[in-house]
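> Take a look at these structures.
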Structure P
Amino acid sequence: MAGRLRNRIQFLLERWIQRGALYQLLFMLGLIAIVAFSGGLLAASFTGVFGNLGEAVWWAFLRLTDPGYLGDDEGTALRVISTAVTVLGYVLFMGSLIAIMTQWLNQEIRRLESGLTPITIEDHFLILGWTNRTPSILRELVLSEGRVRRFLRRRGARKLRIVILADEVTAELRHELREILGRRLRRAQIILRSGSSMRIEHLRRVDYARASAIILPGADFALGGPEATDTRVVKTLMTISKDNQPAGEHEPSVVAEIFDAQKIPIAEQAYDGRINVIAGDAFISRLIAQTVRHRGLSHVYSELLSHEHGNEVYVRQVDELAGLPFLAATQAFPRACVLGVARPHSKGFRPILNPSGDFEIEHGDRIVLIAGSYEESLPDENFEYSAQVGESNETERLKMAPVETKANRRILVLGWSHKVEALIEELSGYTSESFELDVFSLVPADERKEMLKHVSTGANGVTVTHLEGDYVRQADLADIDWSRYDNCVFLGSDWLDSSEETDARSILGYSAMRAAVEAQAIRPEILIELIDPWNAVLFKHRLGEVIISPVVLSHMLAHASLRPELTNVFGELFGPGGAEIFFRPASDYQLTGKTVSFEEIRAISHSCMEIAIGVRLATDSQEPGGGMQLNPRPDRQWTMTEEDEIVVLTRYS
């Protein structure tokens, strides 16, 4: 019975203390009151110093809270009681108070650091989720100062503020953030908040309704794979749409990444406002397919689809050009390469790239161009269209021979990823070409066939063969006949746990493959997909081409939130059919052995119904960038050789 009573008291005491710092302080105050009363009662009983019990209790309380009174006491009994009360004061009053306050402060600091406090700001960029895309998106937004500043100015805001809703905000996450941005961290106010994008109370925590733009990045290594990621995106969009949260002055635009392109209509229907959905797998597969078909094209992507160096794609609305032919736009931008226009269409924009010279620009059209900076993308203030120049150029326009590509291409894919399905779909879009795709991976062939059961092959010009083996083992690679392949593609394997592990296998496999083909006269062209941007430096001076998929997709997501027109422009620029980037031998323009300027090259390409955007010099092909020079100065000159090529925007017949 006594034991049960003791347990009952301990249980009630535990429940009381667990209720928080206030209840802990009340409990300690109760103990202090008991000690003060007991000490006063003993002092009043064994000494004759006090007139009543109240004075004795007050005396005990003073000794309990302030040890300095200890020297004022006289008499053995009083000093013994005073010493005992003072010692208890050290333990109960000072010790417990410091412990409780320290614990409370630590808990409050941890709570504040965990990002649970709702924010109250407007016109911020909101990133829903910390994935392997998020670091690159942050870099793109921070580095794109001019474009961000102009975007915020249109909304009446001044300072770049980025809010990230992560599953859990930890010290490690903050440290990673500092490592990613370094000194650039000072350029923007970055706020971290904990929560799930699928819960409306967590979305309200980041004040989503008053954001200027909302970005939902994909995750290559999310639990549950691409299906789970797409489900999260659609569920988040539906959650936002069904909430009645009052919006700010401007409704936020949403940019979302979906792995499965077939789910784009579902995502667009899930959100009632302005939304731009990017099919990540389809776009990366498109770049892989284009690079396989046109060697060196990855160097163009690395420049146009990242903010680290070189040129970018800009869109500008210049109403002064309305009613003039497209040739006027090429004359209006002396330090940029004009590619075409993005014309308003339905709820978005329809890109019209490499139009004819007499194509008329309409009011509301956005001029699409490549420029090295925002300043270089501005039209010449003194521009005056010369109709005579336009007419003389039109009379000289010639129909260039159609672009020739390899009719049948054999490709070896090393590694397994959910992108294989999108790659097959992409290759099947080139109806005049056929592809033999051999997929070499540790993933069982039956399992891969099951994943691709919805993809139709063969009839669409793509034949898929599944091979089992480990591409990092020299013994497995020895059985491969490398001479029968035109291209070798290392895909980032998404069945591993992290980007570090994936890239480590790709790098090791690349080294093993190089050793295996060292003695062979015929070697396939190499293309490597990297998942971790930090590993790109390892391939700076090595054979082969590199596509860093998170950087490319992050560039798309970040800049689509700033200029929605860019999504459709990139889709047209790098997709099958329509206008494509192609490397035309200098001999096609009869430039071999001639010294010409880029302005002259542009004039020749225009007469051939193409748009020259740069050159690729054979003498610099082994240097970083592959000898590519995009949008050089118009007066830049070269003496062209048989191996040099002109980078043109052209159309397939």
Structure Q
Amino acid sequence: MSGVAPKGRLSRHELWYGRAQEPVQRHDLRAGDLIVELEQAEIRAVRAGDIKLLSGLYMAVRDEQWGTVLGQASGLVVNRNEDHFTVDFEMTHRGPSVAFSWRGKLDGLSSGAITYEFAGVAEKAFKYSRIGFCLLHPPSECAGQPYRGRSPKGPVEGTLPVSIGPQRFERGVYWPLFPSVSELELSLASGFDLKMRFEGDLFEMEDQRNWTDASFKTYCTPQELGYPFDAQAGQQFWQKVTVEVVGTRARRTGAAAGRRADRATAHRVTLEPPDPRQLPPVGLTLPRELDEHTDEETALLAQAAPRHLRVDLDLSTPRWIERATAAGRVASSLRCQLELAAFAGEEGQLDQLVAEMKVLPVVRMLVFTRGAETSDPSMTARARALCADTKVRVPVFGGTDLWFAEVNRERPDTTAMDGLVYSITPQVHTFDEASIAESLEAQPETLNTAATFSAGLPISVSPVTLRPRDAIEADPPDQQHQASDTPFSVDPRQPSLFTAAWTVGSIASLAGAGAASITYYETVGPRGIVPGGQPLPPRELFPSPGKGGAFAVFHVFADVLELGERAMLVPCRSSSPAEVAALALRAGDLLRILIANLTAAPMEATVGPIEEGAIGVRMLDESTANEALAEPQLYRSRPAAPMSLRDGEASIDLTPFAVARLDGMPGGRP
């Protein structure tokens, strides 16, 4: 594979995001006063000046199990003019079950209208869940705003939710936020109106913040029709979407829109007044297939200093007690506590578990009902009663081992539990780095919405993973971005700088929004923070340092958690949270700030105000990452480089996906 570094070292792009490929380029095109950001055949944003009016417009092919069948573009021709453009191309989608091709045409008119049209054909008979356009809308512009539409039964209107709107499931159907429409108009917070006209199908909307996508999604084919659908060999498909932006501000922002492509955006991290909250406990997960660590793995993991270790226990299996006992030894070796995730099929299975907990260092118990999406309140109530009867002082959490969507749809009985729990992954619907970075803006929204129905109970997020731990539907989906001999749950970016940068943003987002505790990736292996001695996919599919090293994200946990329980959150605000993530902590006199570049472009970030004194910086980037991955102890032993402040601010140059650690000590040495 071109671009792969010599044996023992990873190439620049492998370090960035786990594949030896150049980043996909975006092009700024003009449609009147609007800027349209094009990435291959997909619109990634429509802007008026710096205001994002639309987050995406693309054609999706989803197989029978809702797996995304990615397309391969060819013959892409872009005709760019001062205030209008055309794009023509062909696209093919190939998978074990799907064969579909289409021709696309994208027009940006000088009037500001944008049209996207496709004509496609099924090359063989297959089942599918969706073929057609999807539009993504930024919550910052749409949440709490009115909408108006035209359905086959007449006009529809209402207001989009501020809190995350539940996706109702009734009579075997997932119901949208409003009935299917052929026309839709959204009044945006910035004063614009976004008008959409749909031809070839009806469209409806869901709140994708349920899965931490930072968007409302307008999608085609009413779900009440049921799915999957049958495509016959030779069947023709056609759709057209027309988008218009109107409003009194459109013309006034036109000049700014034209300038935006020619100037670099200034990134700023602002430290806000002190917050008395502590950093919540942050832990890791014991791999399902592993009971204990080697001495070498334990020594390295101890530097990451997790506050707790999650262990999953299937109470229907005969060896769960053995696994629980082994997990207790692992937690003791790491000087942390256990987060027990118990999967029970009946209430009686909890009796023995609570008895065993008397000799285990358990900090919380997560009770899930095996085979159900959410916890049965009778089981969480039984677990609480057993703990009370046996004087086991462990809080019992209920909720879901799946995503926030499940507890938002089926609100829990808060009287039957001591806390609420759900998991997070950014890759239910989208898989590219930019979309995953945008999910950081939606993570706090899950906590804010959960707080509206959790009756003041603590809310834990467990676990946060880069990829879903299990196939989204009953069978593994046909997702071509996932190599055939790499497990579905493994992402080749796990060892990369991107994962480290994203994790900085995730900890900051969830801790800042009030999570009671957060559990992340596995300890070791391809879903972990160090490779350990676990089998890994081959280098060409999973670029990693190999046995004895660490993944880049290991250093994020070590930097954050080595500060111990005394670490206090320092609120900070990024001017562009989908591009620059920041986490600030104070432990005694030490101020530690992690600043992460979430993009494939170099940038400069300014952070402040910082109290005058000695300050040092250590970079985790493409220049240091090979050492940080292969020899983590050596990398961590290197002293920080001194840097100077100017008017109480620090300016930092960040290469793609770099993480900078700033340590400030008033009047002393960093």
Structure R
Amino acid sequence: MPEKFLKPYDPQAVEPEIYKKWEESGYFNPDNLPERHKEPYCIIMPPPNANGSLHVGHALFVTIQDLLVRYKRMRGYKTLWLPGADHAGFETQLVYEKKLEKEGLSRFNMEHEEFYKGMLSFTLENKKFMEGQLRQLGASCDWSREKFTLDPDIIKVVYDTFKKLYNDGLIYRGSRPVNWSSKYQTSLSDLETKNIERKDSLYYIKYGPFIIATVRPETMFGDTAIAVNPNDARYKDWVGKTVEVENPIGKKTLPVVADEFVDPEFGTGVVKVTPAHDPNDFEIALRHSLPLDEVIDRYGKLNEKTGKYSGMKVPAARVEVVADLQEKGLMEKIDNHYVHTILVNYKNENDVLEPRVMPQWFVKMAPLAQLAREAVQSGKIRFVTEHYEKVFFHWLDNLRDWNISRQIVWGIPIPAWFKGDEIQISEKSPGEGWIKDPDTFDTWFSSGQWPYAVLGYPDSSDFKIYYPTSVMETGYDLIFFWVMRMIMLGTYRTGKVPFKDVYFHGLVRDAEKKKMSKSKGNVINPLDVTQTYGTDALRMALLVGNTPGQDTALAENKIKAYKLFANKIWNIARFVLSRERNGEINLEIKEEFNALAKDVTEDIEHYRVYLAAEKLYHYVWDRFAAQIIEDSKGKPEYGETLYYILENSLKLLHPFMPFVTEEIWSSFAKASEDKRLLMIESWPIL
């Protein structure tokens, strides 16, 4: 028996050396795998944002993807797990700006180049740190192929896609409502916003012959019409007429229009139309050829068209306008208990977004949505959890054109030039007099092209071998943000779907199934617990009980329990290796084990990894350790049977618990003068 088994298993001492051995073997690179590895299998790692430390959600995706890759590698597949990192545009700039604020600095007082260089240094430093954390979690990905969303070859693919979309009429530059952050001075796509419920006052204002209800009286200076529902008998005689209305700075004449959008049950059934500051009002304006009148500027202040309110921030202006309406006798009543939803920055709920109409680049979503729909309906893409297929189609039915312009420094510059009304799509200036578009791409525009971009579309051998990729495994919260866009852009650009299966995992919650947050003090740092209990223990704790598409609970006690399991495996190995390899294999025990192996194999093939993990745990602990080993004591003829079960149990367990299994396997390799790593051993059932 090897000397190391005289000591308890110590993951902190073992894991770094094991990972070093794997990496130095070259087997993470599919080109170096033995001859038997022929059929390609590929997972593209969802690139973590290179702006901070990995959290427990990252640990979950690493665990699931690494399990699938290790399993397929042992099955003889030519496995490529391609890692990467995302510059993460707005999110990273937001994190960096917070860092600057603590240092008493602001990007608005910095030169563009100075700010960009600082962000690049910050991001690359985080990226390097993050790669070390991925190694710590056991990720057997091919580091030689690692990609970053700002790599020149990735940017070239992104630019080529932009040009193709533009030439095909699927990208246009137009003035449409966007979600504007006055705090961060950029537009945000629908992806980067969220609706939150808020209690506000609903103001009933005398408006000419009508009473209108609004939560935003301060925008009334930009009203260009009054609208009613065409089926509302109360107001049918007013449709098509004009009325004079009064506001605190004067009078206006407004047309009365009929539009189906108006809800007769809201307020009095009469609404003011402010096309420059409400996306629904903008659509009404398009249908009725109404003008736009902007009265709130990019800083969230009322502009010069608002008289005495000019220069006031929206909240302050609202208070003043309400007071003046009351003084003039124009306020009918105020409902102070009105609950509605408002749109906020998804990374900062205090940043209430202001609709603004401004020229931006938009992607026409309807044609791309049809490509995505056909890809799923035809069966070329399969959702592991059918529920999310329905969610996917629901999102496709409710898409608006996608604003891909960002007014931020950190990102891929949009390759467009302007001269008057002319537009040129080019990376370099077309000549004298052309002005460069200062905007950058929405980060989801580049990451939406990730599967084919990282594989070197269109000419590389990797693209020809590994595309379409095998499975996209990611969090269910990214179905709209990312998965849908990858399907659209991948199918559009390459003519093929980007992946065959979609596996969604849920959020990792605390023991009481509450969302983890720093403010609640219930966050489990994956790198801390691996130092305490070992990576294998964390991986098993994340897998057992974790059904696809469902949130999972994780408590430190659960991780501790699987540390005990790793110790149990170690002790089993110590016992077996102390025995002589005598006798014939017990056929009944062998057949029982082979049935388990077949069962586990089918579970993994069908993405039931949570079941496979649980079955292995119970077999090794309850059957192998508690019964088979106990029965073998004093029976030397059981030696060969024990070795058979141990060796093959290690193979089945390896994708789940790679470190402890590889460390035990190395003892077999020395005993048999076979230096092969467990990670490339053959799976027990072929």
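> If you rank structures P, Q, R by distance in nm of label points 7 Å out along Cα→Cβ at positions 240 and 304, which sits at the top with the largest value? Show your work: numbers first, answer last.
Values: P: 2.8; Q: 5.4; R: 4.0.
Top value of distance in nm of label points 7 Å out along Cα→Cβ at positions 240 and 304, among P, Q, R, belongs to structure Q.
> Determine which structure produced the value 10.0 for distance in nm of label points 7 Å out along Cα→Cβ at positions 88 and 360, calculated from the coordinates; the candidates are P, Q, R. If you can, show how the numbers build up before the last one.
On the way: P: 10.0; Q: 6.5; R: 2.2.
Structure of origin is P.
> Same structure, new question: Have a look at P, Q, R and say which one yields 16.6, 49 for Rg and Dmax of the Cα atoms in Å, for residues 512-615 alone, as calculated.
Numbers: P: 18.6, 50; Q: 16.6, 49; R: 17.7, 60.
Only one of P, Q, R returns 16.6, 49 for Rg and Dmax of the Cα atoms in Å, for residues 512-615 alone, namely Q.
> A follow-up question, please. For FRET efficiency 1/(1 + (r/R0)^6) of positions 96 and 448 (r between Cβ atoms, R0 = 35 Å, to 0.05), the calculated result is 0.95, so let me know which of P, Q, R that is. Can you show the working numbers first?
Details: P: 0.05; Q: 0.30; R: 0.95.
Traced to structure R.
Only the coordinates and a few stated rules stand behind these numbers; no lab work does. Not measured: the values here are computed from a predicted model. Cβ atoms are built from the backbone, for glycine too; each structure is taken alone.
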